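Listed next: structures, encoded as C-alpha cells.
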Structure 1
Amino acid sequence: MSRIKDYFYLLIFYFLNFLLKLIPNKILKFFANLIGSLAFRINKKHKNIILKNLEHFCKLTQAPKSIEITKQVYKKFAFYILSMVKNQNISQEKLLKQIKLFKNEEYLQDLLSANAKIVFTTAHYGYWEILPSAVAIKFNCKINVIGRALESAKINAILTKYRENFGVKLIEKTNALRPMIKALNSNELVGIVSDQDAHIKESSEFILYGRKVTQSNAASLIAKRCDAYLLPVYIYEISDGYCIEFFKPLKASEKTIEELSFYQLECTKKMWEKNPSEYFWFHKRFKTFYEDEY
C-alpha cells in the first residue's frame with residue numbers, strides 16, 4: 001500500500017473515531033442498520049454467498065426466512081465494525097461494562113487456578129474483536145490471538161496498540177507454531193478463530209446437515225502438542241450489551257485430533273442455531289466440497 005493511501009485511510013479512521021464517540025449506541029445502531037440495508041441491496045456477490053450458506057447448511061431453505069437473516073447479517077456486521085472504530089482508546093472499565101454476562105466462566109477460572117495451558121477457539125460470531133480483550137481484562141491474563149496484519153500499516157499499528165493495552169497480542173498466522181508454543185509454555189493463553197473453510201490437508205472431514213464439510217485442525221494440533229485444554233468461547237449481543245459464553249473444556253491428551261476438531265464444529269454449530277444472524281456468513285465456509293455452487 002502506498003504511503004498516501006495509508007495516510008488517507010488513517011485520516012478517515014481518526015475522523016470516524018472522533019465522530020462515533022459523540023454518538024450514543026442507539027443512534028449508532030440506527031446508522032448501522034441504514035448502512036447494512038444499503039450494503040444488502042448493492043453487494044450482490046456476498047449476498048449470494050450468504051444465501052447459499054444458509055440454504056445448504058443451516059436448514060433455512062425457505063427464501064423469505066433466509067433473506068431476512070441475510071439482511072440482519074449485514075446490519076449486525078455494520079454495527080460491529082462501527083463499534084470497533086468507536087472503541088479505540090476506550091478504557092478497560094468502559095470496555096468491560098459492555099459485557100453484561102460471562103456465562104459458564106467457572107470453566108476458565110478452574111483452568112487458570114490449576115495453571116493449565118489453554119487454547120481458546122472461537123468463530124467470526126458476534127462482536128468477536130472485543131472478545132479476547134474482555135476476557136484478558138476480566139480474568140487478568142495474557143492472550144495471544146492468531147491472525148493476519150491489516151494491509152494498512154498505520155491502522156494496523158493502532159489496532160495492535162489497542163489490543164496490547166488490554167493484554168492481547170497478535171501472532172502472525174504465517175509461521176505461528178513456534179510463537180504459540182512459546183506463549184503456552186509461558187502460561188499465556190492462545191486464541192484461534194477456527195470456523196472458516198480449511199484446506200483438506202489441514203483439516204478433518206465431517207458431515208454437517210447431511211453434507212461434507214472441513215474443520216481446521218490447527219487448534220487441535222497445538223493443544224495436543226502442548227498438552228493443553230481446548231476451550232471454546234463465543235460472544236453475542238444481549239440486551240444493552242454482550243454475553244461471553246464458555247463451553248466445556250476438553251483435555252487434548254484425552255482426545256484424538258478428529259474428536260477435538262469435531263467438538264469445535266459442534267460448538268460453532270450450536271451458536272449458528274442460537275442466532276444465525278450473528279455469524280459472519282460472507283466467506284465461502286464450505287467451498288472445499290461445493291465451490292461450484294457459490
Structure 2
Amino acid sequence: MQVVSGFADVEPFEILQPAEQRVPFVFNSPHSGRHYPLSFLDASRLDSNAIRRSEDAFVDELFEPVMRLGAPLLRARFPRAYLDVNREPYELDPKMYEDRLPSYANIRSLRVAGGLGTIARIVGEHQEIYRTRIPVSEALERIETLYKPYHQTLRRLLAQTHVAFGYAVLIDCHSMPSAVRGADTGQRPDFILGDRYGTSCAVGLIDAAAEILTGLGYRVSRNKPYAGGFITEHYGRPLKGLHALQIEINRGLYMDEGLTLRGPGFENLVQDLIRFADALVAIPNQEFYPDALAAE
C-alpha cells in the first residue's frame with residue numbers, strides 16, 4: 001500500500017483475515033479508526049478527546065473475534081472525523097474550503113447540510129472541527145488516497161466472497177451515543193439494525209439478527225433512526241446475491257462515553273457478539289441465493 005500523508009507509520013486500514021474464509025460473511029468497521037494525523041489535530045479547534053465524539057470507538061475490537069468463525073474484518077485506522085467512507089465520495093460542504101469545489105461535488109445532500117459529509121465539518125453535538133477553511137486539494141487528496149482504496153478493498157472482499165460461495169453478506173458495524181438529545185426518554189435501544197427499509201438484504205437476515213440479539217436479552221429496533229448509510233445502500237443488492245446489514249451498538253453497553261474508554265461491560269459484550277455472529281453465519285444459505293429471492 002502506498003504511503004499516505006499522515007500515515008507513514010500506520011497503515012490507514014487493514015483486513016483482519018482468517019487463515020481460511022469459511023463463511024460467506026464480510027464484517028466492516030469503517031468508523032472505528034483512532035489514528036489522528038498531527039497535521040489534522042493542529043488544524044482542529046478541538047482537543048484530543050472532543051474530536052473523538054463521532055468515532056465508533058472500539059467497534060473493531062468488539063467484532064475482531066469473527067475471524068475465529070472464518071470471516072474477514074475490514075477496519076479503518078483513519079478516523080471518521082478525518083474522512084468518512086460511509087458517504088458518497090464527494091459529499092463536500094463549500095463553506096469549509098478556501099477555494100472552489102469541483103463541479104461534480106455533491107454540495108446539497110442532507111448529510112452535507114448537517115455537517116457530516118465525506119469530510120466532516122462537525123463532530124458530536126455540532127462541535128466545529130476546523131479553526132479555518134481548508135484547501136480543496138487536501139480534501140481531494142484524502143478521497144484519492146484513503147476513500148477510494150478503502151472501497152476498492154471492500155469491493156474486492158465482497159467479490160471474492162461472492163465467487164467462492166455464490167453470495168456475499170456484508171455486516172457493517174457501527175456504534176451510537178447512548179442518549180438522544182431532546183427525546184422523551186433520552187434512551188436508545190441496545191441495537192438498531194438497518195436494511196434500508198427492506199431493500200439492502202434478504203428479510204431473513206434482519207429477522208434472524210433481531211431474533212438472535214433479542215434472545216441474548218437486548219432491546220432491538222429496526223431502521224429508526226439509522227436505516228444504513230452509503231455502504232449499506234451501495235453494496236446491498238439482494239437480487240444479485242449481495243446482502244448488506246448495518247448494526248448500530250449503544251455505546252453505553254461497553255464504554256465510558258465521556259472519557260472514550262472501554263467500560264466494565266466490554267468483555268461481556270464481546271462474548272455476546274461472538275454468540276451473535278456464530279448464530280448469524282449459521283443461517284441457512286437458501287435465504288441468500290438470488291434465484292430464491294427473485295422467486296418470492
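What follows draws every value from the coordinates through simple rules; no lab data is involved. Given the structure is predicted, the values throughout are model-derived calculations rather than measurements. Cβ atoms are built from the backbone, for glycine too; each structure is taken alone.
Using the calculated result 0.4 for distance in nm of label points 7 Å out along Cα→Cβ at positions 90 and 130, pick out the matching structure from 1, 2. Answer by label: 1.
Source structure of the calculated read-out (distance in nm of label points 7 Å out along Cα→Cβ at positions 194 and 210, 1.7) within 1, 2: 2. Out of 1, 2, which structure matches 24 when relative contact order in percent (Cα under 8 Å, 6 or more apart) is calculated? Only one of 1, 2 returns 24 for relative contact order in percent (Cα under 8 Å, 6 or more apart), namely 1. Structures 1, 2 were shown, and mean count of other Cβ atoms within 10 Å over residues 26-33 at 14.9 was computed from 1.
Among candidates 1, 2, the computation of helix-only ellipticity at 222 nm (-39500 (n - 2.57) for each DSSP H run of 4 or more, over all residues; to 500) that gave -7500 used structure 2.
Highest-scoring entry among 1, 2, by FRET efficiency 1/(1 + (r/R0)^6) of positions 82 and 146 (r between Cβ atoms, R0 = 25 Å, to 0.05), is 2.
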